[in-house]
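K.L.:
Listed next: structures, encoded as structure tokens.
Read the figures in this text as sums done on the coordinates, not as results from a lab. Everything numeric in this text was worked out from a predicted model, so none of it was measured. Cβ atoms are built from the backbone, for glycine too; each structure is taken alone.
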Structure 1
Amino acid sequence: MKALFHDAKAVLFDLDGTLVDSAPDLGYAADQMRVARNMPSLPLAQYRPMAGAGARGMLGVAFGLGPDHADFEALREEFFVRYTACLTERTYAFDGVEALIDGLRAAGLAWGVVTNKSQRFTQPLTAAMSMFASAQTIVSGDTTPHSKPHPAPLLEAARQLGLAPADCVYVGDDERDIVAGHAAGMRTVAATYGYLGTHSTVDAWNAHAQINSPLALLQLLPGA
């Protein structure tokens, strides 16, 4: 049987919630802000669903406020400082991701990362994890003037790979990943093992496929 994406030449991935579980470090940074204010610590389980939303998500859980709050900017900067200090301490690849990368390389497929995470965090995180050494492109949230769900970061990754967007598959755990993938003209895969948020209906995203584990992706690709 022919694989769903039998003609794919590259796979691009979201980072947090798709390749790596960074929720423990993101949650820790936000929770330390609570502790510093003599507020009780919250369990990681409360932070995890919103980890994909970065500072906005973590501060929403920790303090119940959003970007429209007067204190948000100052709290976000404090969060960034705290997260920078711990961003590689508790973050790890999801089970099966390293084997998935090995499988992509064995099949002769290029791979890379397109994340909304700022380069100030993406660079040290990916540098600290050996599996990213073989990535052929890493596009951060501030690499282009726009971040996902705008297609610009995905189009930049395809440009760096020297491929047409239609030759690429994009895998992510958030609706904005699928929206960006469609807008860029790429095939899309929803990673249902990721963070997903608290009100997600994955079927409504209209991804071309869904996977409930990293290694399941190989069944959709040539050379599997």
Structure 2
Amino acid sequence: MIARMKVLGLDSTGGQCAVAVLDGERVAAAHAETMARGQAERLLPLIAETLTAAGIAPAALELIAATTGPGSFTGIRVGLATARGLALATGRQAVGVRAFDAYAAAVPPAARRGRALVVAVESKRDEFYLQAFAPGGSALGPAAQVLPRDVDAWLPSGPLLLAGDAAARLRRQIPARDATIAPGTAAVDAVHVAQLGRALLASGAGEPPRPFYLRAPDTTVPRRAAAP
């Protein structure tokens, strides 16, 4: 049964590497390390350490769930490449979970009463990556890249609850609004990634992990070599 699956959840879309292992409904092990860079070198060892702590071999995993973004372009690529590689090595399915949903999952229903939830993900630029959810949990619309000057017009009316790694910056942007930050939501919890991946699989909505960007990745065009 899906509810009894052994699931690996992982996140490297923000300023961390986070890994969790579910054994059915039980959190068998979970580790997270804050880091601005170095996810490519650290994620696989952290997965190995977490699986060892959980007492579960990679071959025993039945599902791999990874956050797809938005967030750090490098972190997204590292996480998705790792999830795909593990899925290929174990012969198991991998599913993608959007960072907005993972942040929202950390907010208990009681805290949402009477307030729309706005998840703010850091872009490392002036703009915000935003998605709003009704108090009952359903999305109020698609995720968007929003410039600071457009934030007030974009936000839903009424009291707000903020979550995500850019929640504090968003709160400073809207000093006149009735808005509070949900505690414990400044980073993605890999436990929620694993739980959401399992729920997506159970509902038939699970899809292979693909990057979810709200703006095009930064690219640099190589300079042509000077003519001899």
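K.L.:
Match the computed value -11000 of helix-only ellipticity at 222 nm (-39500 (n - 2.57) for each DSSP H run of 4 or more, over all residues; to 500) to one of the structures 1, 2, and report its label.
P.N.:
1
K.L.:
Sticking with this one: I have 27 for relative contact order in percent (Cα under 8 Å, 6 or more apart), calculated from one of the structures 1, 2. Which structure is it? Intermediate values should be presented prior to the final figure.
P.N.:
Details: 1: 27; 2: 24.
Derived from 1, not from the others.
K.L.:
When distance in nm of label points 7 Å out along Cα→Cβ at positions 19 and 211 is compared over structures 1, 2, which one is greatest? Present the calculation step by step, with values, prior to reporting the outcome.
P.N.:
On the way: 1: 1.3; 2: 2.4.
Top value of distance in nm of label points 7 Å out along Cα→Cβ at positions 19 and 211 goes to structure 2.
K.L.:
Can you rank 1, 2 by FRET efficiency 1/(1 + (r/R0)^6) of positions 11 and 155 (r between Cβ atoms, R0 = 25 Å, to 0.05) and just name the one with the largest value? Display every interim value, and only then the final one.
P.N.:
On the way: 1: 0.95; 2: 0.45.
Largest one: structure 1.
K.L.:
Check the numbers for distance in nm of label points 7 Å out along Cα→Cβ at positions 99 and 139 across 1, 2 and tell me which is largest.
P.N.:
1
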